[in-house]
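Just so you know, all these numbers are worked out from the coordinates, no wet-lab data involved. Just so it is clear, the model here is predicted, and its values are computed rather than measured. Cβ atoms are built from the backbone, for glycine too; each structure is taken alone.
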Structure P
Amino acid sequence: MSLSNLPSIPRKDRRILAIWCAQLSVDRWQLSRGAEAEEGRANEGEGEPPTALITETAHGPRIDAVNDSGARVGARVGMMLADARALYPNLKTAPSDPAGDLACLEKLAVWAQRWGPWSALDPPDGLLVDVTAVAHLFGSEGRLIADVERAFAKRHLRVRAAIAPTAGAAWAMAHYGPRGSIINPSHSGEDFIRHLADLPAAALRLDQDVLTVLRRLGLQRLGDLADIARGATSRSEAAARDALRRRFRGRKSPAANPLIRLDQLLGRVPEPLLPVVPEQMPLVQRRLMEPLRHRSLLDQVLEDLAQDMARELEAQGKGARRLELGMWRVDGEVIVRRLELAAATRDPQHITRLFGEKLEGIEAGFGIETVRLRASWAEPLAASQADVEEAAARHGTSLSACVDRLTVRLGPNAVRRPVPRASHLPERAQSWQPALAPVPALRTPSFSRKRPLKLLDRPEAISVLYASPDGYPQRFRWRGQVHEVARVEGPERIAPEWWRERSTTRLRDYYAIEDAHGARYWIYRSGILGDGRGGTPHWYLHAIAT
């Protein structure tokens, strides 16, 4: 869906509400601390201590967000943690959570549909809501914005909101205009441009390098860009307009072309928006006339729920990957059992059998009065004609059924498969994933020598005697025993992954060696003498070769 494919409403009457969660990451972090944060504020007596949310990078921790106290002491988003602590050594840190922020924003987008028929994400911290012909339900657009701010304040989230005829204009006013800004529908043409003229060029949602170019050209306000884009009244303005268009010609991305962004802001070209559609997860339940206290009756209810769930999933053309069984006791306690499946299924017998093993030792207390089964994760699963695999699944002998039963018995991390990864470092050359998950399509590197199939959990330090610092090892001590080296093959040099590692990480020289008793080992030297990244090289044993 886009703003241009709603033909029932004229463009001049379109109203878009932009909501900017200015401190989403920090607000979520403070809410996650809960009582601990309240106690800390009481002990401090003057609010939260200066804190930064950081992400580890190859060059060290980088700041993703700071609280108000951190901003007052000089910490800024994008700054390296070392630079911030040079300004304020006592700056506290916590890991940032971009994935959690996006998940929270998606939930807020669905919740924000209380103010309009549809909403869209504006990552990383904004929402757009269509409030066309909605304001009269709240009294006015000003009261609508006030209701938005009150509702978010109850959730302890700080927001700025604005309403305008286009998404670009609403975003610009929410970020750079006065709080609660409203651009009336009567503002059109020159009035519309004049209303936005004093906003900075950053209000066009441009990339940082584009903003740098505009700043060098002296175009710092929207009014400057609008004058050039509207037309030339002098030879110098014509030259500036032509230079601007030539510089950004061919840039199709709106974030890299200020002329496209300006047209979107003024409503000259449509701006596609992807609405958030809430997905209702299948849910079935039983409210019992008499509380259950015996396992046999609970199994019967579970079987009925599994059949109801199968019908719900079949009606939606889906299969369950994750199921949650909730049991409400008379005394108010809720017992929850979760099940994650290796492949999508809607076989009630398979679901009943797996949950049956998770219900061992359930304490019913005075009885269970409500049982609810919910599919929190479902995938498309088309109906198929009965075949050998389906018959095997029905009898519990298919591969996916086998994996599910082993997972229930042994734990979620016990049934895994190794998959290759695109890395030359031995410990990163493979990873583990669920047994039936698709293997990622990637090009694995080719190695110059055959490597051991099984590595130690972590390399173990050894003492090595060698003729010269860069020569072959002649003897080494490992776990208290001395091994005389009889044969050596190598070295195989592996450079560090500079895009992941710190700049002080040293290269490795691997040797395949055999001692006097015929045992084979895979050892490496970390660093070389005089590489400027440390002192004497260190030796490690990484695998016992076969």
Structure Q
Amino acid sequence: MAERYGKGNVERIGGLWVLHLKGTTFERGLQHGTLMRYRVRETINFYRTLPEVLSGRALDPASLKSRALLRLKRSLVTRLMKNRDSDALEEMRGLAVGLGLKEEEIAEALVLADVFQAISSLAEKRRKAGPPVIPGFGCTSAVRETPDNLLFARNFDFWGAGYWDANPAIIFHHPDKGKAFVSIATAGFPTGGITSINEDGLAVAVHQHASRDSSLSGTPIIDIAHSVVRNAATVAEAIEVASSHKATGGWTIVVAGAGEAAAIEMSAAEQKPRFMRDHLLVATNNFVDEELSLREIQANASATICDHARHRRAAELAAASRVSPARMAGLLGDHYDVLAERERSAGFTISRITNLSSVLFSLNERRFWVSESPAPTSKGGFVGFDLDAELGGRRSSIGRLEGARPPRARTTAAQDRYLEAYKQYIYSGDLNQVHGIVNECVDMDPAEPTFHLMEGILRAMLGNFRGALSSVDRALEIEPIEQKKSVELLWKARILDLMERREDAAAIFTELSGEESTPRCVSRVSDKGRRRAFKEKDLTGIILDFTNGDTLE
């Protein structure tokens, strides 16, 4: 039975909240907030305080640097809110009234990704702005044209497993003026600026990067994408709408419809559309355009490796001669690492622990399916919707869609347990508990080098340097990917320093900093290690990146 407020209503279909919101922008925000008031306030609070949570993993919350970061975040939010679209602001105001929250609290959550962009750019320029807080995202989009259809598979990847995926929502907007559209997000997030499709069948998905070309005078990304879905009917119109805005930093907006698709790659300096070729378009979290890629900030070596590996794997799967909706849905839950040439529980795979929303659009049929599973959502079953029926006021069900052959039970079980380690690290920061869970992952899948490396870093943080060295040596021994070995060697050198074996550590640092194949971010910190020994206090300035099996620093 649907719950109602004003012209709006919400009902539960499978594991999804399905909202229909009608009227003015403010009214739709009010309906959304009122209908979901007691279910989403924790999610809003999590995202608005996430910068402080992450900095708390690397800084003393009472320190001057931590307080300065908090002031910086508030200043950035204020600046960014001045650039928001008036329509989006009205929706946010209605949402705030419905949820019983202050507008500024919701604002902090809605422009969080742009805040990350600004802090990342400042940290890269100054290296004194505190932890870079550059997430290693794992969004994957694949668009495939067949003789009779255009299929668009999309994983949305971000911080917040356990929050975003706790209340997945399909939000149908029926505005008094303008295009009707559907936002696929989490309850409490009002705009169509994450994943969406409008009444003309134009589907939109946002991917985040990090670029040195960042600007606080830019338009928040959710507003750019929201403007596209509200105003564009075709890919060409989407590109035109996007070009009328300056971005805050590095992004890609994937748009598809009417037999066309493009990835609009952008930074605060320029925008470059990349079109579907040979019936295929793939996007992850790296720029394909050479000029934009030169200005891209590396989160860490592993994130960059993963972006390219996922791009290659998604292209291989989507380019298969026989493509169906089920096969494209199965692509999103794929566990095969093309670099290691095997299935992995925590490798450079499309399925990742922070997949928070997974969607498949069948654009010629004007249908779409949304995963109802918790993170990683890419592994779950999908609930189907008919776009025209829903926007026309008729309830519809086109049945469930299951993906292709699932991975081995051991693979998914180890991934699920690893997700628990990530959650424990983000939400409690209890390193003893986190280490205990990662140790279970090692036992469950001893052939996965990521588990051994993360166990080694955690052991170092807990003061067990001898055990840490053993774990990292094991990771190096079984690591199948040469590019990743530089990260493991870096940590071996650091642990040797902590064990007061400076000569051995310096030799590794020197080798890494002088090797042309060493990733730039690893080379930079290796050069620092060559000149100065790594100390225990340096461990406190490191944020663990569980998603990529690496660190942010």
Structure R
Amino acid sequence: MRGKLLDPWQSGILLLAVILAIPALAVISFIFAPSTSDIWQHLRATVLQDYILNSLTLVIGVGLGTLLLGVSTAWLTSLCDFPGRKFFSWALLLPMAIPAYILAYTYTGMFDVAGPVQNWIRDTFDLGYRDYWFPEIRSMGGAISMLSLVLYPYVYLLTRTAFLSQSVCVLEASRTLGCGVWRSFFTVALPLARPAIVAGISLAMMETLADYGTVKYFGINTFTTGIFRTWFGLDSTAAAAQLATFLLGMVIILVVIEQLSRHQARFHHTTGRYKRLPRYQLKGFSAFFAFLACLLPLFAGFILPAGQLLQWAISTSEKMLNAQFGTLALNSFLLAAIAAVVTLLLALFLAYGQRLRPSKLTFSAVRFASMGYAIPGAVIAVGVMIPFALFDNSVDTWMREHFNYSTGLLLSGTLFAVLFAYIVRFLAISLHAVETGLGKIKPSIDEAGRLLGCGPVELLRRVHIPVMRGAVLTALLLVFVDVLKELPATMILRPFNFNTLAVRAFELASDERLADSSTAALAIVVAGIIPVILLSRSISQSRPGHETT
């Protein structure tokens, strides 16, 4: 009886995993397409080497940048005490609210040749354009800096959580053996936090490979820009899919490296004893250095660009705050809200089905269904467009042959295609939050509900969801904001004459109307601050026996 009752959950999970894998399978199916040999010869002879080298350079540079910024600030705010620590502990996550492409054109507007900073230098010192040296913003170094500033919170978030969960006895033992602040950091805390650090850097690297707006605006040839050029410039869907497969392969390599790097490593705490962490009291120059080390990434990654966006938005408010902006905001918020709700419902179905029917098959299917977050948005967009276009063409051909009627586009170029891409891309985020919430509910509650006659659906609706409402809200907000920021998938799949805040901001910035783009960009940034605050509270409360700081 029990097995029959739970069979629909397992079958539904398997079916959903297959459906969500369609984009990746569609892209991979074009590996051996024979009709693109001429285009591939052209790509190999011209830009393919640039795509590979630039993508690898970006990934390595951002990996090092996020490692330096994320780990150092996580250590300082978790296990050291200095003026401003409480503020920095949550504020260092704020750069997550700014998409990299918005940061890129904001810095370009401030520091480019025609920007206010270089104008001030020339006016103050009476210099010409070629009389002084200034770092080039639109460069590989500029792209690495922009991406590092917005992606280091991934490393900071996971590493700080790892530091906060470490056993106090290990740290006290290191002090007993005479370890100072930095020696304790390098010999004790850092090795224990290595899995979290590697996971955070891997996430940052995958986001780097997925980026389109920053590298496109800076004129850097990567696989994401190549996919757009091949599809729309060379008019070859097959060659674009093959480039997307190449990019997907790089992402898979990153995932495998991350798993292998931790395969033989085992990290265990010596006790279950948790109490307030014994923070190192920093004074004098050490305290000033710690304050500065935390202030610089926050200032460069959020305060300065947000302030510039606010200034631009105020100066252009009369022109940009109009009916068109209202339509853009409505389109963006409705699309993000629908995607967040649908993604949450699917995440609840997958996570609760796995709880009801724990097995290797179910676990593998759930992981398979949530692999989309590791796939760049441009790859998912290509993978969605190919099967949807095939379906539309097949239906249209059949209707023309039998009824002399053209159905046109049923799925391609519709909001359904956009929503499907969002679900594939961001299901993992919602699923992680829901699984975390369900994991805190004791199995005895399920047994008690069954004894009272509650079915699985009723138990989920009346008991589990109210208990984990915090996790549910977090899942909704995180997906909502990520959809607002998503650029490549939206640009490829959106219907004609349908725009969002992200697309409009990028279009205006590409036309060098940087101040005009600030209103749409600032709306995205403001919306992103809410989940950042929730994440900060979550990691602060992640340690048993935590204190509210």
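Could you tell me which structure in P, Q, R was used to calculate P(r) over Cα pairs in 5 Å bins from 0, in percent, for residues 111-358 alone as 1, 7, 14, 19, 20, 19, 13, 6, 2, 0, 0?
On the way: P: 1, 5, 10, 12, 11, 9, 8, 7, 8, 7, 6, 6, 4, 3, 2, 1, 0, 0, 0; Q: 1, 7, 14, 19, 20, 19, 13, 6, 2, 0, 0; R: 1, 5, 7, 8, 11, 14, 14, 12, 10, 8, 5, 3, 1, 0, 0.
Working through the options, I get structure Q.
Computing Kirkwood radius over Cα pairs in Å for each of P, Q, R, which one ends up highest? Numbers along the way, then the final one.
Details: P: 29.8; Q: 23.6; R: 25.4.
Largest one: structure P.
Ranked on mean count of other Cβ atoms within 10 Å over residues 103-110, which label among P, Q, R comes first with the largest value?
Greatest value across P, Q, R: structure R.
Work out which structure the value 24 belongs to, where relative contact order in percent (Cα under 8 Å, 6 or more apart) was derived from one of P, Q, R.
Comparing all candidates, it corresponds to R.
Given -23000 as the derived value for helix-only ellipticity at 222 nm (-39500 (n - 2.57) for each DSSP H run of 4 or more, over all residues; to 500), which of the supplied structures P, Q, R does it correspond to?
R
33, 17, 13 is what came out when semi-axes √(5λ) of the Cα gyration tensor in Å, for residues 15-142 alone was calculated for one structure; which of P, Q, R is it?
Checking each candidate, the match is P.
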